[in-house]
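*Asks:* Please find the structures below.
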Structure I
Amino acid sequence: MNNKKQKIIVGMSGGIDSSVTAYLLQKEGYEVEGVYMKLHETVRGYHEANLESIEKVSNFLGIKYSVLDLTTQFKEEVYDYFVQSYIDGVTPNPCVKCNRTIKFGALMNEAMRLGGDFLATGHYAKTDGEFVYCATDLTKDQSYFLAQIDKSILPKVMFPMSVYTKEQIKEIGSKIPALKEISQKKESQEICFVDTVYTDILSKHTNIDLKGKTLSKDGKEIGHHKGYMHYTVGKRKGFYVHGAHEPHFVISQDKANNTITVGKQEDLIINKVIINNLNMFIGDLNFTATIKLRYRSRAIEASVEIKDDKACIILKESAYGVAIGQVAVFYDEDKVLGSGIITETFQ
């Protein structure tokens with residue numbers, strides 16, 4: 001009889017979620033080993049602080065951990081994509097990209113190389129080995145950010161945070177001396193390599209302060225702005241409109257002419273969306289689903305038709321401020337059916 005423990009490789013970040021993940025898995029009887037991914041050098045003291053926390057947790061649990069240097073791959077596949085997207089006048093989603101290529105790409109490969117039976121992370125989501133589902137704690141649910149990962153790896157993935165709330169995880173951590181300090185740390189920033197605002201990153205690589213014309217929907221010059229890269233769809237500040245007595249919102253940016261087009265809130269209404277870069281967990285070409293067009297947006301009912309590696313989404317009610325470059329995720333209640341990158345929007 002084979003009594004060998006299953007080995008779980010845990011992606012450890014130094015935060016409370018991945019720390020408690022390692023703790024819970026060991027408590028369940030698994031052999032646990034940690035891997036810390038070194039992804040960038042943009043935030044001073046970032047890795048030192050994280051590794052100090054991981055050292056504490058690893059010593060407490062008596063487990064090994066290693067550092068996986070992915071700085072080159074991360075720069076090419078996530079950081080450069082982030083910068084180039086804004087230069088191209090579209091709005092990137094680096095966390096979705098990172099999950100596909102880095103955390104559930106390069107890290108998964110490393111987990112298998114280390115002899116792991118599974119890769120576990122501190123994401124708030126669920127999986128049954130075939131689909132990704134929303135987490136129990138919907139306020140922390142990260143299924144949206146996981147919608148582009150390769151379906152083939154799901155049988156080897158574990159999300160121990162799936163049934164916990166963030167408060168429960170902090171409570172578990174607060175009762176364990178080695179985790180108590182980590183449980184009190186403030187939440188990590190949304191984009192790990194952006195310490196302040198995204199324009200600080202862009203300004204290291206290109207001139208973002210390019211004064212240009214602000215246009216109305218019919219193409220008339222009605223004001224000026226400080227450079228198209230400062231704006232994303234839906235933004236209502238930071239540009240000037242002559243004689244404006246009511247709020248104006250960015251409808252679109254034009255990289256070639258360094259212009260932004262602005263209008264009233266109703267001008268942001270979208271009823272049809274085209275996406276590419278499809279990542280589907282089902283084989284259907286025509287179906288209905290609820291759609292999230294950005295992370296914090298409410299899911300909207302829609303019909304979907306897939307043809308020639310693109311999907312046409314007809315919304316059953318209007319959405320506002322949908323940005324090119326963001327991710328559209330299809331759901332059936334709490335189950336992720338697939339996703340794609342938004343390329344066109346229509347009123």
Structure II
Amino acid sequence: MEDFDPNKLVLQGSKIWNKTTAGKVADFVRPQWFDSKLPDGQQIKGRNKLDMSGMHFYGTRIHSAFAEGLNLSGSTFIDAQIEEGDFSRADFSHCTFKNTRFNKTIFTQASFSGASFVNCNLNRVNLTEARFDVKEICETVVYGISAWDLQLSEESKQSKLIIEKSYEFYSDFIARGELPLMVDDIELAQFVYYLSNHKKMRDTLNILNNRGVLLLGQFRDGGLERLYALREWLQARGYMPMIFDFTRPDSLSTNETIVTMAGLSKFVLADLAGPSVPAELTEIFSSIKRPLLAFGKHPYALFPNLMDQTTVVHIEGLPENLLQELETKLPTMEQLYKKRIEVLIERDKFQPSGA
């Protein structure tokens with residue numbers, strides 16, 4: 001077909017596109033897929049009128065597209081390549097991506113609800129605030145993605161997400177008999193990548209220990225809401241508070257989970273009214289040396305014994321004055337943390353060389 005012009009055909013809807021382009025490879029360079037302009041030519045963000053839903057893109061190469069808000073729902077991308085370009089707020093719901101390579105493409109606030117990614121490469125794509133409640137994403141390279149405030153779904157199937165720097169596909173690794181470094185959660189990809197690098201792992205642990213705070217307390221009778229309020233209060237002051245309000249990891253017991261979280265914290269903040277708190281504190285401070293900031297009017301009988309294991313700062317004031325009391329105690333906790341660092345540095349001087 002001599003007059004095959006993909007730039008014109010793609011604007012005529014999926015029926016004509018799918019029929020006319022069967023068996024052909026289409027290339028798009030800087031396509032302007034945006035049709036929502038004011039009389040003066042100014043473009044209106046998020047109001048794209050073009051409908052490219054249900055299209056089949058087989059072997060299609062799309063380079064530097066301007067396609068904000070474009071409707072591509074239900075489309076199929078197989079052996080395709082999407083290079084750079086801006087697809088912010090675009091609709092990719094229920095799309096199928098297979099053997100498709102992305103590179104430095106913007107998908108901020110785009111929707112991928114119900115979409116499938118199989119054997120793809122999402123190299124350095126920006127998924128900030130994207131709706132990513134996909135049907136599945138598996139056997140896909142996710143190195144370098146930006147996943148801030150990604151909206152996920154527990155129903156999504158995630159597996160074999162490669163976190164190594166590569167422009168290849170999962171199938172290429174397998175064909176060579178190699179098994180790349182992989183995770184099964186796209187949000188944890190960067191974190192696990194850091195942990196896999198011993199230098200990055202050290203930096204990650206330093207950040208957590210410089211800002212982390214483990215919150216313990218009762219969950220019933222408004223206790224969990226109180227812990228959430230404390231979490232927001234601490235976040236506003238630059239801390240990274242943690243609450244064990246999730247199902248324990250498969251490979252850790254409840255006590256092991258709490259001790260692990262304490263080990264990643266600068267100090268522990270505990271509401272002594274929690275019925276499980278005494279046992280949790282005993283478990284933590286039998287192996288973890290972190291300062292304890294506790295509040296509660298009537299400490300349990302063995303509470304003073306903790307002072308043999310760690311430094312304890314206790315607040316006995318009224319509940320309504322708690323935040324004010326905490327504000328006055330934070331400098332003390334910071335000073336205790338600083339002293340702990342000094343002790344560890346001094347201890348290192350006596351470590352044998354090469355130990």
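*Asks:* Match the computed value 3.9 of distance in nm of label points 7 Å out along Cα→Cβ at positions 232 and 304 to one of the structures I, II, and report its label.
*Replies:* Considering all the candidates, the number was obtained from II.
*Asks:* Quick one: Rg/Rh (Cα atoms, Kirkwood Rh) came out at 1.01 when computed from one of I, II, so which one is it?
*Replies:* Answer for the origin of the read-out: I.
*Asks:* Computing mean count of other Cβ atoms within 10 Å over residues 152-159 for each of I, II, which one ends up highest?
*Replies:* On the way: I: 16.5; II: 13.2.
Greatest value across I, II: structure I.
*Asks:* Once relative contact order in percent (Cα under 8 Å, 6 or more apart) is calculated for all of I, II, which comes out largest? Walk me through the intermediate numbers first.
*Replies:* Working: I: 15; II: 7.
Structure I gives the largest value of relative contact order in percent (Cα under 8 Å, 6 or more apart) among I, II.
*Asks:* Suppose you compute helix-only ellipticity at 222 nm (-39500 (n - 2.57) for each DSSP H run of 4 or more, over all residues; to 500) for every structure in I, II: which one lands on -8500? Kindly include the intermediate steps, with their values, before the conclusion.
*Replies:* Values: I: -5500; II: -8500.
It was calculated from structure II.
*Asks:* A value of 7.0 was computed for mean projected area of the Cα convex hull in nm², for residues 48-127 alone; which of I, II is the source structure?
*Replies:* It was calculated from structure I.
*Asks:* Which one of I, II has FRET efficiency 1/(1 + (r/R0)^6) of positions 160 and 280 (r between Cβ atoms, R0 = 30 Å, to 0.05), as calculated from the coordinates, equal to 0.70? Walk me through the numbers on the way to the answer.
*Replies:* Details: I: 0.70; II: 0.25.
This figure was derived from I.
*Asks:* Please state which of the structures I, II yields 0.50 when FRET efficiency 1/(1 + (r/R0)^6) of positions 136 and 288 (r between Cβ atoms, R0 = 25 Å, to 0.05) is computed from it.
*Replies:* I
*Asks:* For the read-out distance in nm of label points 7 Å out along Cα→Cβ at positions 168 and 192, a value of 2.6 was computed from one structure; give its label from I, II.
*Replies:* Here the read-out was taken from I.
Values in this text are rule-based calculations from the coordinates and carry no lab data. The shown structure was predicted, so the numbers you read here are calculated from the model rather than taken from an experiment. Cβ atoms are built from the backbone, for glycine too; each structure is taken alone.
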